[in-house]
Structure I
Amino acid sequence: MSNYRRVFVPGACYFFTVVTWRRTPIFIDEQRVEIFRQAIRKIMQTRPFHIDAMVILPEHLHCIWSMPDGDCDFSSRWREIKKATSRQIDAATNTRNERFVWQRRFWEHAIRDEDDWRRHMDYIHYNPVKHGLAQRPGDWPWSSFASAVKKGWYDASWGAQSPTTITDMDCE
């Protein structure tokens, strides 16, 4: 069994990495990405949280969530999102009644300050370029980058070169 502890801070902001089963490229088209998006919307209706940024790649995703005041239960939200997504993508199950869509766990990081938030935002938005899936962050369709540009957080040409803010980061 793993020897790690999660950090639970009510109302905090968290960065997540969630990976598909054995890094299988599950999110390869708009239909599958939309299944995942619908699962998120469904859970947000009953268990609200705010998504600051997200990128969905074929075999993993990264996102930043801001939790509601007094609430730190991101684990049950991820469990329900994974279940809702899995039910629509794969009917096969193992002896534990698990579908082969997601890795069992996920990685989380409690965002510490504005600089930490910015670095993780940059990491998320540059990730499709890092993995060779796009030439620029704005070219990847399943990213919050365009929304961040509209909010004035990025210039549309950002990410033409690897940002220095993420050179020492590896959140895969």
Structure II
Amino acid sequence: MPELIPALKQDEILKMVSSAAQRISLEYYDKEPVLIGVLKGSFVFLSDLVRHLSIPVKIDFIAVSSYGSSVSSSEEIRLTKHHDIEIKDRDILIVEDIIDTGLTISFIINYLQSFHPKSIKICTLIDKHERRKVNINIDFKCHVVKNGFFVGYGLDFAEKFRELPDIYKLNFNQRSIS
């Protein structure tokens, strides 16, 4: 079992989320954007984010798969749930838990652009640069890290640890990998 190293406490996370929500509310003050959460990791973040917004929004979800039970992306991205709301000529805000390589968010942007939205912007809880392969403009980010694998507050490792209220960095030693 990997060791959990505290990275962000719940109160720190909520301050970051509140700050991002204020910036988003200002950006979309006269609009009603469609927030599209990327399942499963973003559901906790999206829930808190929406409660801190001061603007009306529509909410939808998509699901993609690229990690499985590994700590690194397979780079084979599959859409496993399509959005339900009509997004043509709408302002879209993609809400992600973490952006790592950039491949998944690029895939999502390309997919959503095929429906001709008015605009697409990105909001992420964690912007991680360690393995970035695609240059991505992230419009709203709560926290920036250089490296590590993070769990808690919706983020998982092999479907574990999502329920933790804080965010932890996983420390993998030789015994935990085998």
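All of the numbers you see were taken from the coordinates with simple rules; none came from a lab. All figures in this text were calculated on a predicted structure; none of them were measured in a lab. Cβ atoms are built from the backbone, for glycine too; each structure is taken alone.
Calculating mean count of other Cβ atoms within 10 Å over residues 40-47 for structures I, II picks out II as the one with the greatest value. Of the structures labelled I, II, which one yields 17.4 when mean count of other Cβ atoms within 10 Å over residues 32-39 is computed from its coordinates? Here the read-out was taken from I. Computing distance in nm of label points 7 Å out along Cα→Cβ at positions 56 and 128 across structures I, II gives 1.2 for structure I. Ranked by mean projected area of the Cα convex hull in nm², structures I, II are topped by I, which has the highest value. Determine which structure produced the value -10500 for helix-only ellipticity at 222 nm (-39500 (n - 2.57) for each DSSP H run of 4 or more, over all residues; to 500), calculated from the coordinates; the candidates are I, II. Corresponding structure: I.
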